[in-house]
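*Asks:* Pasting the structures here.
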Structure P
Amino acid sequence: MKYWAGYVTAAILGAIAWALGRLADRYSTLVDMVYPYVTRTVQDVLAQWSSSVPFCLWQVALMLLIIGIVAVLGMVIVLHWNPIRFFGWVLAAASFLYLGNTLVYGLNYYAGSIATDIRMQVYQYTVDELTDAAEYYRDEANKLASQMPRDDQGDLVYSDFETLTQQAGSGFEKLVRERSFSVMGGSNIPVKQLGWSGMYTAMGTTGVTVGLTGEAAVNPNIPAVSMPFTICREMAHRKCIATEGDSNFAAFLACQANESLEFQYSAYYMAYRYCQMALTNAKSNEAKVAAETLAEGESDYLRHDMEAYARFFKRSMDEKASQLANTVNDTYLKVSGDKDGVDSYNSVSDLLVSWHYQEVILPTITDEEVAFDPKDETQVDLTTTQVPPETEEVTEGE
């Protein structure tokens, strides 16, 4: 029995984590009322603790764990230990970490959406509505693109990583203070640089947030135009906005609320890119024509940045490494409760279209409405006044 103890332990821990997920899925309303606020406090404490060092603690722990497993495996081979027992305890250790992550962070995937938190209605949009939103984001990006500092080749010249991470929190603070978006509260401690950045660049990974240590980290090699957006996205994850679509939308809101033009341009650039991708993926003739028309309206600066962004990932990503990372990430997201997996990254377009209608289109409609004025003769006929029959005077004798 002692040889199977690790497997039994792993099964028990895994079953507890699975049961917690099923309960959270069934009672998602209750989870949304309590869990994010509790775990946000936990993340604040962990972020404060882990910020004492400039590197990612979880990467150091992962490296030590791998070294430990390899060392013990070597002892298993040399000393002829039972390999069944060894792999059982490796599985138990993985189950323990998974359960720990579920308790301190993972159940946020079952909480309510950010749209509910900010009182925004999300609806099924048409191709025309998606196109209108994409045009709006493109036009805003066009305006800002011409104001950005550039080098002799026309490439963007952004502030350094440390400066951007220091500025990122102000957008979240503004949303909490001026819009009362409590979901944007939580730690604004600067994100860290993601170690082993070359490996993550090859995999197409732009950022990682680990709930067990409260660390949000961003790949410092990614294109400058997406850097502020990615920083805010990982900060949103640390604020317990777990799903990818919601965290991307939170990043857009935080960047466009930031006073820095670098953040604002990153917000509208990425919003336009996501909406453009949604049109491209629609696979209808109407959407195809709309996407082509959109591209024709890009300014030279915006087009340059779009091409540079695509060129970077085409040149830097390794296809096999990217597929492996994509599979692992997709599995993690689905197991954690994000049913769309990696496809949820692009679901931000639904939120962006709804935000465009609520924040841009609807106010213009409301402004055009004329308030009712009972003294306005164009609205009310004041020329005749009739006495109701029951109040008419009757003369005796008539």
Structure Q
Amino acid sequence: MGALDGIKVLDLSRVLAGPFCGQMLADNGAEVIKVEAPGGDLNRGFPYALGDGQTSNWLAVNRGKKDITLNLKSPKARELLDALIGKVDAVIQSFLPDTAEKLGVGYDRLRGLNPDLIYCSISGYGAKGPLRNKPGYDTMVAAYAGLFALTGEPDRPPVRLGVAAIDMSTGMLAYSGIVSALLARERGAGGQRVDASLLESGVTLLGYQGVAWTAGGVLVEREGAGFTRISPYGVYRARNGELLVGAPSDAMWAKLCDVLDAAHLMDDPRYASNETRCQHDDALRADLEAILATEDVKTWTGRLEDAGVATAPMNRLDQVLQDEQVLANDMVVTAARPDGSTVDLLGLPFKLSGTPGKPGAAPPEPGQHNEAVFADLLGLSQDDIEALRKDGAI
């Protein structure tokens, strides 16, 4: 069994955060019904185009779902939506608050249709405050939440994160909120609203850097690939590429010097403590890279790992997604398409031993399951469905 077998979810969300939440629910056994406008989700047109009308944005967050189309501006489509709300356990939506109300998918209205409903609203800047109706985009919210201020080299302009960290983490947090609410409902709490936002996720990602300010007034700034308060810790050049090396304690510094056969560095008074190493970080970098230049990255990472020194190669994406450790933990999975072909996608980021998740079929085409969903859940006939299609409701 899956952990969420029997749970039905209506996914009205778009782009990345909400759909990723829905995908994790589907991976764990929930029946997730993706609702698109007849023209399709915006995500189908975002980069990267992979041919045959497919994009990596769409494929990354929509597997295992059924797909129906509803034109929420149509009265008949709203009637269908209302009927579906009475049949599901949870709904995910990512419209702006005022837009949600105009489309008839606001919390109060849907709760009136199904008091046991778990209603998850995903917004850009939160459910309250003056920016509650401001559209949220991952990169813009990353700047607003201070993540740009922490990313890049200290003497150069800020740079964006190379991944949609806020969108994807918001999807994870929305998933945890929905599952928490489902558990509370089992214990008698009834339905409730779950709010998640890109801004709240971004502020949460500040972690210890944020607490350095709130608790101690310390304003952390960009530090590049390393840390200004720990040395050595950062990216260093070897013979054929770069690797990360970190020695956050004197004991690990001693191990590093041993691996490098560099007793002279251990004896150098400039490097006697972390404090003095930080003061002479440029000189230490030059000394370390002179030694690292004698061997390739694979040799050094092997030796450092054997000695218990923190290290990692600077992998490209193609190296990561073919890596033995990544594959051993099922982080690349194969999904079947309706035509019998397959596509490789990214795996579920957490594992359950007793009720393991099971990645489903490849993301569906728009309206692929109109007939099945409307017939199975609402009892509509083929003639009923065809009439709705001609009316423009689906």
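Bear in mind that the values in this text are calculations on the coordinates, not laboratory data. None of these values were measured; they are calculated from a predicted model. Cβ atoms are built from the backbone, for glycine too; each structure is taken alone.
*Asks:* Suppose volume of the Cα convex hull per residue in Å³ works out to 179; of P, Q, which structure was it derived from? Walk me through the numbers before you get to the answer.
*Replies:* On the way: P: 236; Q: 179.
So the calculation was done on Q.
*Asks:* Further question on the same structure: Out of P, Q, which has the highest value for mean count of other Cβ atoms within 10 Å over residues 23-30? Write out the running numbers ahead of the final one.
*Replies:* Numbers: P: 13.9; Q: 25.6.
Of structures P, Q, the maximum of mean count of other Cβ atoms within 10 Å over residues 23-30 occurs in Q.
*Asks:* Out of P, Q, which has the highest value for mean count of other Cβ atoms within 10 Å over residues 7-14? Can you show the working numbers first?
*Replies:* Values: P: 16.6; Q: 23.2.
Looking at the calculated values, the largest one is Q.
*Asks:* If mean count of other Cβ atoms within 10 Å over residues 183-190 is computed to be 10.9, which of P, Q is the source?
*Replies:* Values: P: 21.6; Q: 10.9.
Computing mean count of other Cβ atoms within 10 Å over residues 183-190 on every structure in P, Q gives 10.9 only for Q.
*Asks:* Matching task: 3.7 is the computed value of distance in nm of label points 7 Å out along Cα→Cβ at positions 15 and 47. Pick the structure from P, Q. Write down the numbers at each step before the final one.
*Replies:* On the way: P: 3.7; Q: 1.5.
Source structure: P.
*Asks:* A value of -20500 was derived for helix-only ellipticity at 222 nm (-39500 (n - 2.57) for each DSSP H run of 4 or more, over all residues; to 500); which structure in P, Q was it taken from?
*Replies:* Numbers: P: -20500; Q: -11500.
Attributed to the structure labelled P.
*Asks:* For FRET efficiency 1/(1 + (r/R0)^6) of positions 215 and 255 (r between Cβ atoms, R0 = 35 Å, to 0.05), which of P, Q scores largest?
*Replies:* Values: P: 0.95; Q: 0.60.
Biggest value here belongs to P.
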